[in-house]
Structure P
Amino acid sequence: MCRLFAFLGSGPERLDQYLCGPEPSLRALASEHGDGWGIARFAPGHTDVVKRATNAGDDPEFLKATEGARATALLAHIRWASVGSVNEENTHPFRHGPWAFSHNGTVPFTAEERHRRLAFLPPELRARIRGTTDSELVFHLILADLLAREGKIDVPVQVAAASVAAVFKDLSKTPEHGDEPLGMNFLLMRENGFCITRFRRELSVYQGVGDFGPYAMVASEPLGDDEDAWWEVPEGSLLTVSTPGRVTVDRIL
């Protein structure tokens, strides 16, 4: 399993307690999820991703990226490798256009199923895949569905959520085999919104008001010093944040 975190606010709130503060924070959890880390920061027209195939708890670059961190929109992920080797190509988040994507869980594709899914992708998307994870393939399946529906990928998060839901429902039928059960917490984010599914992995959400106004954040488990204020996202649902602090939850399975 991996651990993920996403924040959307009304302005640059301070986030270091969730990322690198005392337990519970992502850095503290890296003792059990030490196969890589990545952070995406969003601004209008630009997405900046930093990632390393190292343990966030030991890597000074993680502290450099998170100590005193302020952001209006941010995604962070620490990896426990279940599919694919430990390298930067397989480290989350994955990025294309305005979007960044992270995944907690496993989609246990067989070699034949992975080949079939890759063949389904438009050539321009298939050529972008650099690693060997199930997660990067899922991201590009979502982008392919979005292209088929809208003819472009630069759309509001409410529109992209339909593609996330469609791929989620399709992959929920994936036969399970091996040691890793099917798990599909899919997080798709851009500078002004995110959506995330929950299936067989923990997921919690927090809504609050900060220095700049309302905000919302999600995490694989409650983080920071106000654990009781987080609430659990229902199983088989899609959560969408398209405005800071406003959360909608739809049951899709």
Structure Q
Amino acid sequence: MRIDYDKMAEIFDATRTLDPRLVDSVALGISAIAGEGERILDIGTGTGRFLAPLAKLGIDACGLDISRNMLRKARAKGMTNLVQGDATSLPFSDRAFKASLVTSVLHLVSGWRDLMLEASRVSERAVIAVDDGRGRENPTEAFMSIMKEKGFTPPRAGPLESELAKCCAPECRIGLGEYEESTTKEKILSNLGMKIYPFQSELTDEENRQCMEEFGRRYAEEITIHRTVTLIVWNPARLRELIPGITFDYPH
């Protein structure tokens, strides 16, 4: 997968919005697990969408990302506890944090096993992921289904965090409720036209156009996205035992 994260940073917040209630709920759940005042590492923080809500709850949250521009965007929001680094080789000592957060990252990283081993190494209490519960009716999932129908394989470097949880049993799951988000077909097609999503990275412009046309035929103008959100919580020691034996085979 060829992804220019620095380029993606320029449009990341505008094209990857989350319901503020959902973000706050995630922060509350993490705070309950880690405890007020404890240190949390957000791996692949991007522009830092979870850092501010965590800070408001008294959590000492540090964001790590490989992209300088992503971190520049986070700093522009007033966040300062940021580190540029490789998630597969974290620049922190063992058990430096009470917990680490790994969300919407694994499918982008070919060294996802190393990432999870590193997350477990630096975490004392838990490694946490967010399963945002997107189903097949989600627009991006629907677009990937159209790609497959046309013979275009969406590239994947690794599993989704929710997929990993199916074969690498978490210590617990914490339900955070159901959420609905409204968007429009015009907005989705605008995003798809810019080829901003990693699963579009191998499509030619013509292939992308074909998939967009089919998407446009299938969807109404107003789109509602349903999410059932869950925190996935792994025990770091147990995670270190399980990860080496987990295999996934994705084209990338």
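Once mean projected area of the Cα convex hull in nm², for residues 53-132 alone is calculated for all of P, Q, which comes out largest? The partial results should precede the final answer.
Numbers: P: 6.6; Q: 5.6.
For this comparison of mean projected area of the Cα convex hull in nm², for residues 53-132 alone, the top structure is P.
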(request) State the single structure among P, Q that was used to calculate helix-only ellipticity at 222 nm (-39500 (n - 2.57) for each DSSP H run of 4 or more, over all residues; to 500), giving -11000. (result) Q
(request) Kindly point out which one of P, Q the value 0.70 was derived from, the read-out being FRET efficiency 1/(1 + (r/R0)^6) of positions 77 and 213 (r between Cβ atoms, R0 = 30 Å, to 0.05). (result) P
(request) Given a value of 19 for percent of Cα pairs over 30 Å apart, point me to the structure among P, Q it was derived from. (result) P
(message) Matching task: 3.3 is the computed value of distance in nm of label points 7 Å out along Cα→Cβ at positions 5 and 189. Pick the structure from P, Q.
(response) Q
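Computing distance in nm of label points 7 Å out along Cα→Cβ at positions 101 and 125 gives 1.4 for which of P, Q?
Working: P: 0.7; Q: 1.4.
Matching structure: Q.
Laboratory data are not the source of any read-out in this text; all were calculated from the coordinates shown. The shown structure was predicted, so the numbers you read here are calculated from the model rather than taken from an experiment. Cβ atoms are built from the backbone, for glycine too; each structure is taken alone.
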